[in-house]
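Next up: some structures, all given as structure tokens.
Just so it is clear, none of the values below were taken in a lab; they were calculated from the coordinates. Every value quoted in this text rests on a predicted model; they were computed, and no experiment measured them. Cβ atoms are built from the backbone, for glycine too; each structure is taken alone.
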Structure 1
Amino acid sequence: MRQLKKIPALLTCLAALALAATGCAEGSITSTHMTLYESTEHGFSVEYPEGWTESTQDMGAEFSFSFTDPDSSLIASIYVAYQCDEINQSDFLSEGKTYLQSLPNYSLISERQITTGDGTTGREILARGDMGRGETEKFKFILVVREKQRFWFGIRGMPSDFDQNAQIIDAIAESFRLLPDYTFTAPEPWPGGTYSDSGYGFTITIPEGWCQYPPIRSEHILYFASPEQDPSLHISVQDLPEDTTPAEYTDNVLESLPTTTYWSNFQMVSHRSVSVSGASYAHEIVFTGMSDLSPGYTLKCKYILAFKGERAYWVMMASYADLYQQPTQTINEVIYSFRLN
């Protein structure tokens, strides 16, 4: 269940990314003039008509490439995600189908096994449903697994636009292939025990089997997540502004969190002073909200702000709000194992 929650949230991100890229190019849809996009880092390529607008989003162990036609009538996205262990194709397919079936006005048109241009087998799902724009669209999704990679490749649009451009859609889908190699380093399971950062001077205990991912945001220095990617841990370090005390810094955070662009539907649950080994001052903040990285899904977060010298350490843990009670003990054990040297 928790792994499944990750799929719709990230597909919503892809939809927003693709919509943001629309209306920026001029040209005509043609099946004879195609542009090749190739990612050697993530090991895939795809072709799309000249004149379409492309956009990418790099989120650490998640990467997306989106492209849309000049009239914004068709939107296509390729989403690649990495896991610690090799991915079971049948489990991935089952999760994907369960998510699609949960869409409003969902109606399956066809489903079949396919072979991509490089010979990799996958699953193609042709259906209708509302993917977040308040309208029933027609879409084709291709789900492919390779080792620790999972690919969602989708093309969607209003049914009339989709049907009128069936030839182009087929050409785009058939051009998708996996390259022989990829250079991105997939995350590895953590053996369990203490993680030490001598540069920033802290330690924290990470449970066995959790995965270390590349940070999603530029200000983060550490990102771990459970095998189900829920809960997750992020740590960042900031310099205190000049002539600002830890208590004043904390007050500024409490004031700014409800209005930050990172969070919507923000609700404060609690905040209090706490004790963290090695810190001159520490404060716990618990709240709920919708992250800009997972729109449409409410997260419950626990932050520890710990201070030493001129540095503020943010130790942040998050879980889907409806599942928070299940990993509460784990969240507390991890976040309160944080120590400043």
Structure 2
Amino acid sequence: MHTLNPHDLILLRSMQKVERDKQRYVKITALLMLHVGCSPIQVAESLNIHETTVYRYVRRFAEHGDVERYLQADYRGSSRTLTDDQIMQLCDELNDRLYRNSSEVRDYIVRIFGVTYSRGHVRRLLNDLGYSFKRTTPIPANADPHEQRRFLREELEPLLKRTRRLALPLYFCDAAHPQYNTRSALGWIARGHRFCVPTTSGRHRVNINAAINVHDPSDLEYVDSKRVNADSTIALFMKLEARHPEGPIYVVCDNARFYKCKDLDKWLSTHRIKLIYLPPYSPNLNLIERLWKYLRKTVIDTTYYPTLDAFKAAIMSFFRRIDDHLDNLKTLLQPNFHIESGLAN
């Protein structure tokens, strides 16, 4: 992620040996760890800081281009300067607790540090520290990051390399159930005005079981059915075998019942599909989840369809014309996986 030039490497190593200030030592060590190939997650866990702090250190070092300037604390308040330790404490607080607006952050700074900032100054401070105002990310509470890392390291990454080297298909498979309704979305809207989008009532859904080849996003198969079950899963897998008449076909899937039932096991025993099950509660490791998100963004969230048939037709058209989206999908389906370290038990 970050490589130091020989001069900075020697300087930082010498400074690390004698540095007594906690934050300066952490900032020095973070760059040295990244230089030898540690990932931002590994650096964050080793130094007991948040991963976003690691990225902030890299960005600030790149901006300054000088070790001493990088190590200086240059955050200024309107009445006093927060110390390095206070900045670190503030970052820890922001990483542990969600603050919904800059006023809440300002109140925390006044209450804990006795420093008075304006709301505008707080926003600038947060931007400088690498924070932005965005939606929270929902993740399964029961996810096991240790098992996810083991699976990624010992099973999924070797499989990705082997199938690519041998030109074998590797699909990521999942079911989706888009609901016939427009969803509210973020967008640029004039102040004092509303941008209204018609919605529908009811709980009608379209049930889709699909698989996409990570090595070739144009290689997409799907089955539209009344229910997603063993029969629709077998129908999908038969399409995969028809597309690839020879050799094994690897399919990564979750632990849904229709992927782990007697009828499917019996069918698999005489066919070429090889299932690889993800660890429980691991949608972050299933690349097809990114396809579903892209589908919602481009087809579902901001478009009103007057009938269920029109809604379904738009979704089916998306799949039939998948080549129109290949540039975006090739970027989205890059096998780069993020694992939430904060969920460790």
The value 1.7 for distance in nm of label points 7 Å out along Cα→Cβ at positions 102 and 318, derived from one of 1, 2, belongs to structure 1
Which one of 1, 2 has P(r) over Cα pairs in 10 Å bins from 0, in percent, for residues 134-269 alone, as calculated from the coordinates, equal to 9, 28, 32, 19, 9, 2, 0?
-> 2
Calculated from one of 1, 2, helix-only ellipticity at 222 nm (-39500 (n - 2.57) for each DSSP H run of 4 or more, over all residues; to 500) reads -6000, and the structure in question is 1
For FRET efficiency 1/(1 + (r/R0)^6) of positions 46 and 166 (r between Cβ atoms, R0 = 25 Å, to 0.05), which of the structures 1, 2 scores highest?
-> 1
Computing Kirkwood radius over Cα pairs in Å gives 21.7 for which of 1, 2?
-> 1
Supply the structure label, taken from 1, 2, corresponding to distance in nm of label points 7 Å out along Cα→Cβ at positions 254 and 302 with the calculated value 2.7.
-> 2
Computed 23, 14, 7 for semi-axes √(5λ) of the Cα gyration tensor in Å, for residues 118-173 alone - originating structure among 1, 2 = 1
